[in-house]
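Next come the structures, one after another.
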Structure P
Amino acid sequence: MNKINILSNQDASFPTLLHEIYNPPDSIYYLGQFSNSMPTIAIVGTRKPTEYGRKIAYSLSYDLAKFGFSIVSGMALGIDAVAHRAALDAKGHTIAIMPAGLNHMCPRTNLPLAKNIIESGGAIISSLPAKTRPQKFHFLARNRIVAGISLAVVVIEAAARSGTTSTVSFALEQGREVMAVPGPVDSVYSAGTNKLIAQGAAPVSTIDDVVNALGVKPQ
């Protein structure tokens, strides 16, 4: 087991964006490495993506990681895992936020991915003490951290009602940019993203849409 590091929100190394949100966590626990110098962007979406969703999630995350973004997600099955894997393949940095303590990483099927993230110089973060087991309400807390530690949230495939909705809500509360990838109008997995765009979320088709919206320069 790697050493679990602890950062107080009074520590100068505490994530700057996370420190700015309402009621930030008192501490975060992490494995691996992260830096306040890298711009962060969250890539989130359904746990059951279509081939279209997987393709877009991979290519967009890969390109953003190559550009110099740290890719943030929740290491869930589906879009989250694709985003993390794409960042690793791009030799970039990625941050996984856990809905449990770091002694109980989940889902268990993604443990090899977690190991790869740490070995690549990325980070796995939790706002919960190491021995905390996952509970349903912890997933909401995880989604709040995903949004809070990121400059923007990009949604790739989500049903009209999904867990991704909470991440978007937290992003809006925290003043983060919300973006979404449009999808086929007859796909239930694009109903959520298409609705977000109709409500004012910035549509994303390429990395240029993200970079231009945020005004971030290459690292």
Structure Q
Amino acid sequence: MEKLIEKISQTGVIPVVKIDNADDALPLAQALKNGGLCCAEITFRTDAAEESIRRIAKEYPDFFIAAGTVLTPEQADAAMNAGASFVVSPGLNPEVVKHCNEKGYPIIPGVCTPSEVEAAMSLGLTYLKFFPAEAAGGVKMIKAMAAPYTKVKFMPTGGVGVNNLADYLNCKAVYACGGSWMVPADKIAEGKFDEIEQLTKEAVKLLEEIRA
């Protein structure tokens, strides 16, 4: 898990993707790679998620893929069998977390309250997703929760974009951010992968400026 978190932290931004057609998976992955990001969170909000993960994992072995919006143990199994590197969920479902722990799947569940943080810690987790980030209080809320839970680190997702990415990444309790602004669902559906590549390049440039 530590090596995975190190890789996520080095990347800084994980594109959160909704794919309706698995045929768009490889062109999307190529656009992200061309833009400078060899990663993606493929959300299980569509029926194409599992096949999209499978195709990317097979064609781009250097890509590391998160399976997002995983709500059941069955989805976790499907995602990891398809080639996902780790599992992400919007909330903290003890059943899913325990299943992933038993199977050895790295999982990053979502939290937005101190009680949920403590529940995650009781399950042995200290690297968490903070969701929905902006709606749940943003950087101020992360800092407030990080004060008593000094060993916990967060990956804010939900409302993160070019205007507030620096605020999040400059927070010591944040190890990376999830965002969808460089991978709009409509541009994926319309096959505008050149525009996605450009948006990704701009995101990488912004990340470099923040870290400079």
remark   = Comparing mean count of other Cβ atoms within 10 Å over residues 21-28 across structures P, Q, the largest value goes to Q
note = With distance in nm of label points 7 Å out along Cα→Cβ at positions 77 and 165 computed for every candidate in P, Q, 3.8 is reproduced by structure Q
query = So semi-axes √(5λ) of the Cα gyration tensor in Å, computed for just one structure, reads 25, 21, 14; which one of P, Q is that?
reply = Q
query = From P, Q, which structure was distance in nm of label points 7 Å out along Cα→Cβ at positions 133 and 173 = 1.4 calculated on?
reply = Q
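With distance in nm of label points 7 Å out along Cα→Cβ at positions 37 and 53 coming out at 1.9, pick the structure among P, Q it was computed from.
Working: P: 3.7; Q: 1.9.
Checking each candidate, the match is Q.
Supply the structure label, taken from P, Q, corresponding to helix-only ellipticity at 222 nm (-39500 (n - 2.57) for each DSSP H run of 4 or more, over all residues; to 500) with the calculated value -13500.
Numbers: P: -11000; Q: -13500.
Matching structure: Q.
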key: Label whose coordinates, when P(r) over Cα pairs in 10 Å bins from 0, in percent, for residues 5-108 alone is calculated, return 17, 51, 29, 3 (choices P, Q)   = Q
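Values in this text are rule-based calculations from the coordinates and carry no lab data. Keep in mind it's a predicted model, so treat the numbers as computed, not measured. Cβ atoms are built from the backbone, for glycine too; each structure is taken alone.
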